[in-house]
Structure formats: C-alpha cells, structure tokens
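For reference, the structures are reproduced in the following blocks.
Only the coordinates and a few stated rules stand behind these numbers; no lab work does. The structure displayed is predicted, hence computed values, not measured ones. Cβ atoms are built from the backbone, for glycine too; each structure is taken alone.
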Structure P
Amino acid sequence: MKAALVLAPWYRRESPAPDLGMAAALLKSRGHEVAVCDFNNHLFQENRRTRDYWKFLVANHSEDDADSFFARTRPLFEEYAARIAAARPDAAAFKVIGHTIENAAHLARALKARAPGLPVVFCGVLLPDRSLLDGFRLGQERWPYDYVLCGEDELALPAVLESVGRGAAPDLPRQGKVIDCLDGPHVQDLDSLPHFDFTDFDLSGFRMPDRLELFMSKGCPRRCSFCVDWKTERRYRCMSGRRIYEELAFQQRRHGIRHVTFCDKTIDGDVASLREFAEAMARPAAREELKGLTWSGDMMVRPELTPEFFGLLRAAGCGGLGFGIESGSDKVLKDMRKGFTAEQAEKTLAAARGAGIHVSVNILVGFPTEAREDFRETLAFVERARASTNEIRVTHLGCVVMEKADLHNDPGRFGLADASPEAWRSADGGNTHEERVRRFDELCDRVLKLDIPLRVNSRLTKTGRAVGR
C-alpha cells in the first residue's frame, strides 16, 4: 500500500512535526510506501503574503480565518492537491493537529475533486472527553473525509489505512465516519515504537534545520485543574532511558542534528528513565559519538530534582528546561493541583540555573481563585527568582477556561460565576476579564523592569541582559 501523510497549515515550522515522523516510521515498518506531503511548510515558503497567519499571537483562528486564507491561496491548494493525486496513493491520512483542521478540510475537498475515489482519513484528534465525539458524529457528513480517527493513532492509523486501502471498513468501534479510539488500541510499551522517520522532509526548509522535535512519553502524570492535556492521552507512559538515548543517536547519525527538543508534556514523569537517559548521554564516549548534541524540554517540580540531578542533566547535554510554575501563591498552586509549593519551585529553579541550564518559567495570570494578594505573591516570586530565570513565558489572555478542564466541569468549586472560555468572571466579581488584562500588563511590566526576557504566546517580545546569565 502507498499512503500519503498530509499536514495542512497552520502548524509551527521550527522543525518537522514529530507526529508525521512517527506515522511515517510506523507505516514503513509494516512494509508500506509513504509519501509525506508537508503542505504547511510548502505553502509558507511559496506565499509570503500570508505568512502572518503563522504568527502565534493570532493563532486562535476561526473558521472564517481559514476561509479567508483559502480564498487568498486557493490556486496553491489546488496545485498541491494535484501533486498529492499525482503520487497515486492508495489512501491519504491528514494529521489534524494544532490549528490545521479547517485548512485540512479545504485541501481534502480539492484532493477529492482530483481523485474522487481516494480514501481520506483524518487523524491526530485527541479529545479530553468522549462527549466531544458528538460534534464529529453530528457534523460528519459535511467533512470531506471517509473516516476521522479520534484518539491515539500509532496502532489504529496503520490498521485503518490498510482497511480503506483494500476497500474494507475499519474493524474498530465507530459510528458512521467517526472511529472511537479514545480507549485504545494504545501503545503500552513505547520502546516498541520504531525510530522517527524524517527522511522525506527537507530539513533545510525549516526555521531550525539542525534541530528535531521528538517525544519520549505519552500523557502527563499531573492533573492540573486548568489543563486538559492529561485527559487526551489516557495513561502516562515513557520510553526507557536506553531507548531515548538510542533515538537521539539514530537521528544524529542520520541527519547530523545539533539539538533535540522534547515536546512531551513533561520529561520527568519517570525520573528513573530520565536518569538512565542522562547517564547514557553523559558518558564521554557518548558525547563524542553524538558530537556534543544538546537537548531541552519541559519539566515538573518534584523532590527528586536535586542540584546533583541537574548537574547530571547538564553533563548529558541538557541546554534548557521549562517549568510550569504558574503562580507564586501556595493557595493558588494547591487549587491548580500543581503538587508543589512556591518554596520548592524557587529551590528547583535555583538548582537548575546553578547547573548552567537555561531556565524558562511559565506564569499563568488570573486563575479563578487568584485574589489580588495572591497575584502580589506571584510578582514577589518573580523578583526572588530573578537570578535563576532566563526568561518568563506568559499567555496573553491569562487563564482560559478550557472545555472539559476541571474548571469547566466544576465551575462552582473554583468560584466561577460562569465557564465562558475567555470572558469568565468569578462569583465574587473580583476576577474579571478586565482585571486579568490589568494583571497581565502589570506582570509584563514587572518582568521587563527586572530585565528578564519575556515571551508572550511563545513569541519573544523583549531580549536583553538578565541577571545571572
């Protein structure tokens, strides 16, 4: 079977999408031919006039944004659909990750017009709650796919493509076009996965051609009340440290990369695995074999993160770590279910920075139970942690009530008068959208006055000298 793996706009362009790299590897491991069709990167390079759509500050796109984007670039959509059809695949799989689903629909319609009999599968749809399947079920007829696969797809996607490629219906739970894989099949042993395959990508066409994004785990062991990430992948699983090391060594040999960014929710969900990986990476022979390869990722604050441990990570090539601290108030941290105190967070940042690791800190402004005094505690935390912080990362809208997050499911428990995603307000009237904007501005102003680089919605807004660099 020959499968086309397609990524539509808009998705980040630092390096190839790891989801496509793993899907390509899995299909090839089963003897199939794969054509990777990265329309996201292709369209960015081919049309300079629409590059603003990729800016993260305006990335909360609506269906209207996708329609206007398609109207401006329709000839390129048609041209790329013709290119996919000319490859004569037996099936096409669209990875609908991030903000890509509406543009994937436009491209799939153009592809169906060129190749009416070509089976099209949408995948990569991770849902935090089974009730959200209803939206797909009720609207499935308007979407230009033959099937949409909801849930983890490492095992399901090859099975679905093999079925539709031979004209058979997938042997998985489904209602019409909607395939329900929220509860499996899931890969339990991540060591069994093949190495990511990026051979079909032109790495020189990405923003960071000497870097790759990989994942070492699935899920998240924390249960933060404002987040849904821990609900989309049902159970936390992690590769062994030896398997992670082998992945980096494989990619360095194949592509000559200089850095790996782990895109996991957290890289220390399994501290024993992370230690095994670091010990393997820190060996002099390994540093020579990998030619000084460095890596980075996000971590949780936990007791095992001692100065000795961070020293090992640094010796293993760790260049940067991000920490979701979110607040400097112990009361708010408890309500968020972060699992640590402000004092523990401060010590962790100091230990990481003391080992020579670049430290990024996430702050979430305006959690529902955050009173003005709690916010002042966060400002004080930022000041105390100044010497241990290389940059502060914030979200422009502050705390958003995400659908199916615990804030959304149980608003009364967190003092919410309503669960509107962005315009929510607290029952006592003290936490409103306007107040969150004021706190956001105040935090940003304080960070800039402290001369700490500030990153808003992942975009660096200010650089400069920072204490302790």
Structure Q
Amino acid sequence: MVVGDVTTGTDVLVIGAGPAGYVAAIRAGQLDLDVTLVEKEAYGGTCLNHGCIPSKALITATDVAHDARNAEQMGIHADPAIDLAGMVSWKDDVVDQLTGGVEKLCKANGVNLMEGTATFADENTVRISHDGEGQGSETLEFEHAIVATGSRPIEIPNFSYGDEPILNSRQALSLDSVPDSLVVVGAGYIGMELASVFAKLGTDVTVVEMLDEILPGYDNDLKRPVKQHAKDLGIEFEFGYTAAEWHEREDGDGVRVIAEPAAAVAADGGAAAEETEEADSLDLDAEKVLVAVGRQPVSDTLDLAEAGVETNDKGFIETDSRARTNVDHIFAVGDVAGEPMLAHKGSMEGEVAAEVIAGEPSAIDYQAMPAVVFTAPEIATVGMSETDAEDTGFDTVIGKFPFRASGRALTTGESDGFVKIVAEEDEGYVLGASIVGPEASELVGELSLAIELGATLEDVASTIHAHPTLSESVMEAAENALGHAIHTLNR
C-alpha cells in the first residue's frame, strides 16, 4: 500500500544534513524559524559518516601503532598487532556517537527531521521521495530553501567503484582486513592521508599522480617533509602518470593497474615534464586500488532547473557573499557551492544563510579560513601566502621558527617542520601563516584568530605562551619577524 501524497509547509527547507546543512538548520531554529531538514542517508553527511571523522579516527589509531613500533629511541620496544576490524569498529562507534548527537541537537532546536530525497518541482516546492516499499512521497512548500547536498568522489574512466577491487575513500575506510598492496590514484590530501594510513598498517603502497608533485596548491617547503616521511614509510611514487585501466591477474591474486604517461604539469603551473612524455606505460600489481582524484558536487539529483537555480560548467551552484543563488530565496552552502571543499567552510556558510533568511546583517568572509592536511607531519595554512600578499600589493615581512628548536616538539619525537608567519611590513598586521609539523591543525587556530581580529606581530609576540608547548613556536615566529626571536637565529 502506497502512502497517499500529502502537502506540508515550512519557513526554511534545508536539503542535506552534513556539516553545512545541519548547522544551517540548527541556526535557523535558534532564530525562531520553522525549519525542515531533509536527509536521504545519514545525519552528519559525508564528513561525519564517511570522511573527516572516520579518516581522522583511523589516522590516530594507526599513528598509535606506528609510534609504538618506532619508539626505540625513547627506550620503548614494541610490536603491536593490528586488528583492522576492531579498529574500524571503534571508528564506527565514534561516528555513531557524533551522528546521534547531531540528531539530538536538531530536535532540541526545534528542527523538523525528514528522511527522503528532495527534488524541486518549482521555486517554492519540492517533492520528497521516501525510500522503502510503500513509503511513497510527499510535497513540501517552502518560503526559503538552503541546498546543502555536498559532494561525491569523482569516478575516472575504467575504474568503477562498483568493481570489488576498486575503492573510493568511503569504501577504503570500511575495509575489514589490511590489503597486502595498494595502488593509490591521486596525491591530493585524501590520497596522501589514506596512503599513510595503509602504509602504517603494513600495506605496500604505490601512489600514481599525473602531476609532478604531491599536494597541488601547497608550497614546496610545506610538502617536502610530508613527502620525505611518506618515503620513509615505504610509499613509492609514480609521477607524470595517469591510471588508464586495470585487469585481474591471471593467477587470481589481485589486479594489474596500467598507468600511461601524462603531461605532468608542475603544481606551481610550470612546464610539462618532458621526460615522462616519452616514458613507457607502467604495470603495477596490487590487491586493491584506491581512487582519490577529487570530489564533485551533488547537484544533478535536485532538478534545480525546475526552480530556476543555475550551476556552472562543473556543476557547482554559484552564490554571492550571503550564500544566495541566482534565485533570491534559495541558498546554497558547503561543497555544492564550490571550492574550497572544507567542512568548516560549509558550516560557516550555513550559519550565514540562516541569519540572512532571518533578516540578520550577515555575510561570508573567507579571509581567516584555515585549511588542514592530516598527513604526517600535518600541514595547516590560513590567510595569504607570501606570494599572495605580494601580488596583492603588500610589502611583507616573514617570520619563521623551526620545530627542531622547540623543546616540546623534541620531547614528542616529532621535530620536522616549522611555523611561518606573513605580515604587512609597516604596521605588522598578520596577513597569513603556514605550518608543517606536529599539531599544525591545532596551532593554526591561534593564527586564524590573529587574522580575524587584525592582530599585529607585536600582539602575538607579546602574548605570554605556556612553556614547554608547541604554541611557543607561533610566538617565536612572530618574534623572528620582528627581529628578536630568542630560540632561533634572526633574519
């Protein structure tokens, strides 16, 4: 028996319950708006269920095993056994706790939760299809809508995620046994994070990348220690190649990946690597293949044209500084609204969209938007790079402090990397920062706040930092820019 179609209404419809959508819904509820949040799969979206949280859980777990196995210099001798199924079960418990928390928070803030798939019928109406036999569909009318449908992994030709040995990042995070060998296609942040996870689990990892370096978009001095650490883990790199096809091995033991030469354009926009253009194709053996070449917006399932909402040629919904689309009462936030695809960026956009709908004078400001790569060591950036600042017309001063001069870093056994601050020369305003090293993801928060508040080098340098801590490195980098660092040579 099919449930009859019914029509209901809401002030604010939010489509998608990831970090952008559920934050938008909660904020709208706090502002006394009637809110309906539609989610077709799981509260928390990709980030909580299949991305940010589970990947960081496995990064932490594999770090524990790796650090114990390599702590002889501290007088610790251990060889921990890895139970991947148990590790994944622990990861799933963390995910369940967080996703359950999202649902409770939504309800506590008066958000109406609805399971199903939303498609636009017109600019003020969506149809909600409910999964399951006999569940039917219903019509929902809205005054305002916020699209927060996120993104999905890009699938490359001849590598279907429906084929058992081919994995996307979601599938890789749910394996119940450690593969003996793994080919990772793509050396971006997802590929590098997961390559390190599996290398620490004992997998033989080969990374195939069409460009000539890892982590495109990041400065060479930031990614150099990451690349060296990956090599120390035994990860092999094949730059200037693109994965073309795969075949099952004749002996039934895994697959063969054929990689063809590509014009390997340098991450900094340099010339093609001529030596790879004449190279032979590669024949790589692996038990599994992880494809991590990026993500694309989930905008093709919404029937956006029925509401008059436009997308660009990549499928992203273009928005203004208040998260509005070309249709004034329809907003888009998070990955579906374009780069950078960061959970915290989506959350901030979600709050802005809710506040604009409620009549608040809110707008999006990306000036102090941090970005983090959870490799070993971690990379974190915020604000302008030195090149960005100079191209914008600033006269700059740079301060840098190496972790090898940090007492706290040395006591953790992780002293590779540095903190670098970019500031405006005359007044010393902090314009940007980059960090590679231990706990970079945590340290960048102080520098993000400095940029947001318009702090100067003197403000940061004169703030007393506890000793011994990694955060002292931020203070010392500011002092270095001022010419009076104590624990490193001044420029």
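Observations
- Per percent of Cα pairs over 22 Å apart, for residues 67-202 alone, the highest-valued of structures P, Q: Q
- Label whose coordinates, when FRET efficiency 1/(1 + (r/R0)^6) of positions 259 and 323 (r between Cβ atoms, R0 = 35 Å, to 0.05) is calculated, return 0.95 (choices P, Q): P
- Among P, Q, which structure scores highest (criterion: mean count of other Cβ atoms within 10 Å over residues 331-338): Q
- Origin of the value 3.9, where distance in nm of label points 7 Å out along Cα→Cβ at positions 27 and 179 was derived from one of P, Q: Q
- Look at FRET efficiency 1/(1 + (r/R0)^6) of positions 155 and 435 (r between Cβ atoms, R0 = 41 Å, to 0.05) for each of P, Q: the largest one is in Q.
- Origin of the derived value -11500 (helix-only ellipticity at 222 nm (-39500 (n - 2.57) for each DSSP H run of 4 or more, over all residues; to 500); candidates P, Q): P
- In this comparison of P, Q, the computed figure 2.6 for distance in nm of label points 7 Å out along Cα→Cβ at positions 291 and 355 is attributed to P.
- Comparing mean projected area of the Cα convex hull in nm² across structures P, Q, the highest figure comes from Q.
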